[in-house]
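Quick heads-up: structures coming right below.
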Structure I
Amino acid sequence: MKDKAYFTCSECGHKEPRWLGRCPECGAWNSMEEIKVSGEKTGNIHSHEKIPVPLVSLDIEKESRFDSGIEELNRVLGGGIMKGSTVLVGGEPGIGKSTLMLQLASTIKTKGKILYITGEESLKQVKLRSLRIHSESDKIEVFCETGLSVIIHAIEQIKPVLIIIDSIQTIYSPDTGSIPGTPTQVKLCTYELNDYAKLRSAALFLIGHVTKEGLIAGPKVIEHLVDTVLYFDQAESDIRILRATKNRFGPTHELGLFKMTETGLVQVTDPGSYFLEHRDRTPPAGITAVPVFEGTRVLMVEIQSLVVPAKSGISRVFSDKIDSRRVSRLAAVLEKHLKIPLSDADIYVNIAGGFKVSEVGIDLAICLSLYSAKTDLVLPPRTAVFGEVSLAGEIRAVPHMERRLKSAMDMGFNQVYGPIIKEGNHEYFEGYHEYSLLNEAVRAVFLEQVKEENEL
């Protein structure tokens, strides 16, 4: 049969029967590449007889998950690694993705071989890393290869329970006619490997590069093919945060914390006050401590604010770890209900340690931090606050208030300010101050200092 050809966009993978100067899907210019497809019919490498079965007849294995040997990874995955699942791990270069996967291969608690396929590093480089992080195991088979068909053949021979691909951008199949790393190549190779993993109940981990925009390179054409998407972020210079943005077998609100050391990644199993700055004196103006709920545990973080006169008469909000639109909204609430002029000021808000927070429980802490930075009034020592703030200036309840309160007091905070907790739903905590309005909470926190200023 005669060979056929079509054109695909190297940026987004869109297909067209003829060449176009501009991709109609993503708008990229001169991105259409010709792909030739043989007219001969070829069988799929996974072709076999399959028939539909009744849903009620399916049995779920009792041991459908197995322990990764890394508690923080188990937490993010939802309790362990699912058999037959595909996990995509993305992160910036050098953040520790390969180190984490090699540690996983050596700590996994299950019988069977682990196949580590490296397309970027040589076998000696992998060996040197394993020696440095003490992650050697006789269960690990290392294979340096980028050809998809060769990798599939090796998998068939070894029959591993865990397959690690480092990285998916280096794997290629000559059937697509494009170079490795293009969306078409990445999508095809992911599909074939994912299909194999599900048919043979082998867990598959794919390492993916991240672009300068912070997205998994490809672009995100393969995220819908996998079961779980994990992002490896960097907080401080040595802190790594593992988050799930998609998880078919568990929650997406959990996070895993690791510390990068000379001998590999070390789990941070008790991170309650890890992101707090420990001071022997009263914190300066603009500093507020707040308990945030991440997954199943409470972390204490420190919000820092700086308010200065606007340059060129145009006020701006600078915030990296907190959504700047939220900061602008809360600044408007302060200006409306407490008559604090902020529309003529530049506002800088940050979270110490580089930790990103998106939950509404930090609203009250941001308000008090901005008020403190604007007035130069400091919060009393060992004081924590939490709660959501509405546009009407109300302090609203947030989830898990009792756990936040207890965690804050266990960490040495003897004064906590927050929303009203309904009577009968919590134990009495001495040192907890409940308020329903923002202006009431602000006056209560800074009451003594305001009195002293008035006396002067």
Structure II
Amino acid sequence: MEIKNSKLAFIVLCLITFTLRGQESDVSDAHGHSHYVGHDSVAGHKLLYPSKTPDRVIANLSIDPAHSFAVNWRTEQQVDSGVVQIAVATDGPEFLLGEVRTISAKTQLFENQNSNEPLVKAAYHSAVISGLQPLTTYVYRVGHDANDNNYWSEWFQFTTAGTDMKNPFSFIYFGDAQNNVKSLWSRVVRNSYRQFPKVNFMLHAGDLINDRDANLEWGEWFYAGSFIHATIPSMMTPGNHEYRDNELSALWRPQFTLPENAPLEALKETCYTLDYQGMKLISIDAQAFIGNPEAREAQTKWLDSVLKGNTKKWTAITMHYPIFSTAEGRDNKELREGLKPIIDKYKIDLVLQGHDHTYARGYVENEGKGLTVVKNAGTVYAVSVSGPKMYDSKDRDWMVRRGEFTQLFQIITVSKDTLKYGAYTPTGTLYDAFDLIKKNGKKKLINKVPDSPTRLKKNFVKEE
């Protein structure tokens, strides 16, 4: 039917637009938990259900990131096998004419049905690609080796790590994303990449989503990061929201491939260590540490043994629960009593944490607290949040910089003698910064806190 009346055409257009918007919406409750609203929801359908074409593609750091990396992706179950194709990147498409390696993936058929969601069936594919050259840029794609060439991802590009400290590297550290991930976390991860596009990897300190097995929430997390997840390798530690009743999300291991050098079988890919050039990075499974005495004892002994044999100049630990909490009424005594003596013994440089939905950065038992320059510096503790869920904090003696009601990401750049740290808001505003300089067995901290007010919730939200 041809619509000639302009007024009628406008009304029809409005009705079509309203209908499409309704189909593409999903619903969030008061806690920011997204709920699937039915099979007619276009957006929900795309986030929930896989197809023959790979989705949720993510690269992860391996135990040897100079010579290997891991990649995971998802398809529908009819695609019961998968491969990775990889080649050295070239200035044009000539890499297709050269040596393109094909590596078979491990495939796991998986299904789950979380509350308020329909059953989702998928095939999860994972592969570790080894035999790579350090500091080399590669292209890769994932799919399945079939006659039909339509079911491949695009070619992604990434660069391997070096083997020493001759070349600086950078990584981005995120606190909890957790709630309204598609709506409000997406700008944080995207603007972090926009501001620092040459970053080498990303570190997520737990609570990536709110409900451990909610396929829609995981779909939002992958949607928010999009191609960034596939081009910038990640490492992550689980938070309490990746657990329920001390059981890890059934989706954790199918979705990610992380080092398997844990002290217990149950802690594989949640408690692990890897070396990136001149830094040792360690993930502690804080929920297991608090909730399981066996896991607590195993991780304590394991951490001491890992650090005893550590030859790297820089060391960072990530865990979800903070050693020193920022929020009123919170105290993680088991972590502090179990891990702080080891952290102090081996003079760890950084402890990167989440959970408290506020920001704080500082150090404990250092002389000259509050001074711009601190000689003989100890461990620096950071607690941060990247998502929109916010709590109140309490000012404490160890804090140098504190913040509330602020979404942040942290860029950390590591070179031979200097570690630079900057905490940024999604608009690119620097909120906190410091340098650690380590030479001749001594470590000096230079605070570079911007001359801007401390952001507190009371300045933005009126009390009811």
Structure III
Amino acid sequence: MSQPPSDARILVVEDEPGLRDMLAIFFKRVGLTVSVQGSFQHGVDAITNAPEPYALVLTDLMMPDGTGLDIVTCARSRSPRTEVIVMTAHSTVETALEAMRRGAYDYVAKPFSTSELRELVFKALEKRDLVTENARLRAQIARERPGTLLGQSKVMRDIVTLIERIANTRSTVLLTGDSGTGKERIARAIHDYSDRRDKPFLVINCGAIPESLMESELFGHDKGAFTGATSRTLGIFREAEGGTVLLDEVGELPTALQVKLLRVLQERKVRGVGATTEQPVDVRVIAATNRNVESEVRQGTFRQDLYYRLNVIRIQVPPLKERQDDVLLLAEQFLERCNAEHQKSIRGFSTDAKRAICSYNFPGNVRELENVIERAVMLANGPVIGLGDLPPELSGSSALAGPSLLTLPESGCHLDEVLAEAERRLLVEALERTGGVRTSAAKLLGVSLRSLRYRMQKLALEVGESDDGDLGPPSEQILSSSRGDE
């Protein structure tokens, strides 16, 4: 980046007056808008009370009233897109790694040259711009072709193609498939890709509303139509005028309401409870169910004529276990969303975490995957989600936790294999916790570095790229004061 973005605002938090003034002059000379604060508390107040989040915060590590590590946490909590660089005269690997774990972009040791600082700051701002642009493009893609967010497996690409073909029609759509497969998301994609996208998209769960209230929820009621009807309501069909209504779990509709729904679909008119006239409606109806509707038609619990009216276009949504190509893509989308919702800055998944996610069966389908990722984001201590952040059913730790570790199965076991698997998992988790620094992992496990190397070679582990005598793992390489590209 030869020139900084014109809207980039920098905050400097430094208690040494001479360095603080020098940094203020330097940043103004290179074309950046800069604010300076001389204490930890003033820095926190500036971050918290700024009308817009700062693009970058440059903070001292040790200050009389606080630490730069807490400045990192404060800035990243305000906005995950704020980049933070920590300055310190106490150049230790442990401090550097802690700054990175809290979300700092990088770490620079005093004294440093202005050319070095300029390069580092510009790279941090360039990263911020790339992240912002990526988010903008993702949002644009979602608006222009929301189906692309559903998956990349062949079966989902076929569904997306079908969505594109039917989106602008008025035909009813029946979505079938197991619970949690993403039927509502597909319904939303149909709406968003249609010419109704600017009108309401309303969802009603037909199994969650008492039968006595369902007719009113669907079609509305007049004032005084029944006890408690103190005002007139429109009902979901009229509220969604011009848009789309999703009837979720439509198989739960009682027979009497099935008849009334059929008439609405045929006549495109609704009559509220207690009303004397019908009102025309223009809505696209999508129905979803996890039941075997054909079987219920044969048993007489679901009307055949309504089934034919709903089943104009049928989309069978496959379970997640049949969409292995989509698992990691969906996990990354959920991670990005959870980062934004919970103001986190988790960068991705470790190799072992990816392997565990991709090999798990996910009986709860997409909904279970979403819950797993949200849990992992909330529990993760490092910059990436590791194997230890995943629930036991994914990480496999349940087989080695609690009494089972010391309990011999009835059928017996292969002792060497059990011990090797336990050792492998503990080694991987220790290395993930320490950002791949083998010396720190060895301390965590209470073994020597030589012993750790031997155990890793024995188990063919490649987590962590080097020992302290070499260049260091990637997390250490980018912390040196003379830096290459990120």
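Descriptive notes on the structure:
- Test item: Rg and Dmax of the Cα atoms in Å, for residues 109-292 alone calculated as 23.4, 84, pick one of I, II, III: III
- Parent structure of the calculated result -7500, given that helix-only ellipticity at 222 nm (-39500 (n - 2.57) for each DSSP H run of 4 or more, over all residues; to 500) is the read-out and I, II, III the choices: I
- Test item: distance in nm of label points 7 Å out along Cα→Cβ at positions 117 and 189 calculated as 5.0, pick one of I, II, III: III
- Which of I, II, III leads on volume of the Cα convex hull per residue in Å³, largest value: III
- Of the structures I, II, III, the one that 26, 23, 10 was derived from, the read-out being Cα extents along the principal axes in Å, for residues 309-348 alone: I
No lab work stands behind these numbers, since they all come straight from the coordinates. Values in this document were obtained by computation on a predicted structure and should not be read as measured data. Cβ atoms are built from the backbone, for glycine too; each structure is taken alone.
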